[in-house]
Structure I
Amino acid sequence: MKKAISVLSGGLDCTVATSVYDKDYEIHAITFNYGQKAFEQELNASKNICKKMGWTHEVIDLPWLAEISDSSLNTDDEIPVISEEDLDNLDKSSETASNVWVPARNTVFTSIALSYAESIDAEIIIVGWNGEEGTTFPDNSKEYLNEFNDLIAVGSPEKIRIEAPCIDLNKEEIVELGVEIGAPIDLSYSCYKGEAEPCGVCESCMRRKRAFKKMGMKYD
């Protein structure tokens, strides 16, 4: 069977994105530890998802990324909160995004995933980049996806491409897709704070909660 590398944090987006390719690819998931507050919960979610889906799983530690980052995700700074009304306010959401930005995180993750893909002859790298977060996180955008694929085409001797099936979707559409394909979204974890129970007020929780509400589903 064809092979795929999944950049899996255990969150909603990457869980759905990876599940899209479950039947056609042998999935090798990698979870990164860059000192984020939510690492233990992300690891637990990723392990449970991989166990249920039959995917292999590996953890990669990036202590140096934690050391150079001043993001509230992996420092003692407070995680910002945002109201549902402000999720679509570009100024407010951009400010929140800036607060949780980790230097070149997706570039680092995807480059490492490319190394793994080359080493096991994988054809694709699966990521959870999506349209809703692409408005405030440039490394989630369609332009970034296309440019990275162009870079791989030039810089890798292998025919590998990044697949981001949620790149044009908002969170509601991601949940809808997840339900449609039977993705284990109930096992996913999306909170920035890393508490056993999702805080429900950080931006990641708020976007997830809004999507579940719009779908008429219970948020957890």
Structure II
Amino acid sequence: MRVGLISDVHGNRIALEAVLADMPAVDELVCAGDVVGYNPWPAECVDELRERDVPTVLGNHDAAVVDGRTVGFNRLAKAGVEHARTQLSDDQLEWLADLPAERLACDGRLRLVHGHPDDPDRYSRYTYPDEFSPRLLDGEDVLVLGHTHVQGVRQYADGIVVNPGSVGQPRDGDPRGAYAVVDLERLTVDTHRVEYDVEAVQAAVSAAGLPDRIGRRLARGA
């Protein structure tokens, strides 16, 4: 069974479309949260995942859009949350609100979280730090997380920890949209990057009245 892994779409419809078009054939697609925030198309990104019935967990930006609380968010993050709250319908907000903080997929072989498995809002300094020890692989073969926007894989004796990277706002110095594909039978992971039209997103950021820095950082992958 091959599973497509995405995370941190952050309202970037153009990057999401590029990632989905580039992704090889998979049996399942899952998302490790933060569908919305930062970029101009939160409604379109929510609809894309809903229409595909993608198992998704709640990210910190998703939660902030639902409840309006942005404590600890910088100016760019707050602007993205405020924009999303004006763009999403009640039905779309309800879908976000119903997302769990953690879920199992693929007959329990894959666990999805957004941040640290013990704290969904916690940033880990590294993509796959030593703290992600086998004890955090609670019987599943693969733990998928996002939040850092940095792509990486670590293999343990009992399973694999994967951060597929960010679809819509990479922060690892590579501006291309990021995703991964895991083969659950072979227990292997392939990481992928795909070009998308960053300039078109930058223009849309500006047209939406969002801070221009949101668009500028996309070109740097920072």
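Nothing in this text is a laboratory measurement; each read-out follows from the coordinates by a stated rule. Note that the structure is a prediction, hence the values are computed from the model and not measured. Cβ atoms are built from the backbone, for glycine too; each structure is taken alone.
Given 28 as the derived value for relative contact order in percent (Cα under 8 Å, 6 or more apart), which of the supplied structures I, II does it correspond to? Could you put the intermediate results ahead of the total?
Details: I: 28; II: 24.
Traced to structure I.
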Work out the source of -9000 here, i.e. which of I, II gives that when helix-only ellipticity at 222 nm (-39500 (n - 2.57) for each DSSP H run of 4 or more, over all residues; to 500) is computed.
II
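Could you figure out which one of I, II the value 14.0 for mean count of other Cβ atoms within 10 Å over residues 60-67 was computed from? Intermediate results must be reported in sequence, preceding the final value.
Values: I: 14.0; II: 22.9.
Here the read-out was taken from I.
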Between structures I, II, where is mean count of other Cβ atoms within 10 Å over residues 28-35 highest?
II
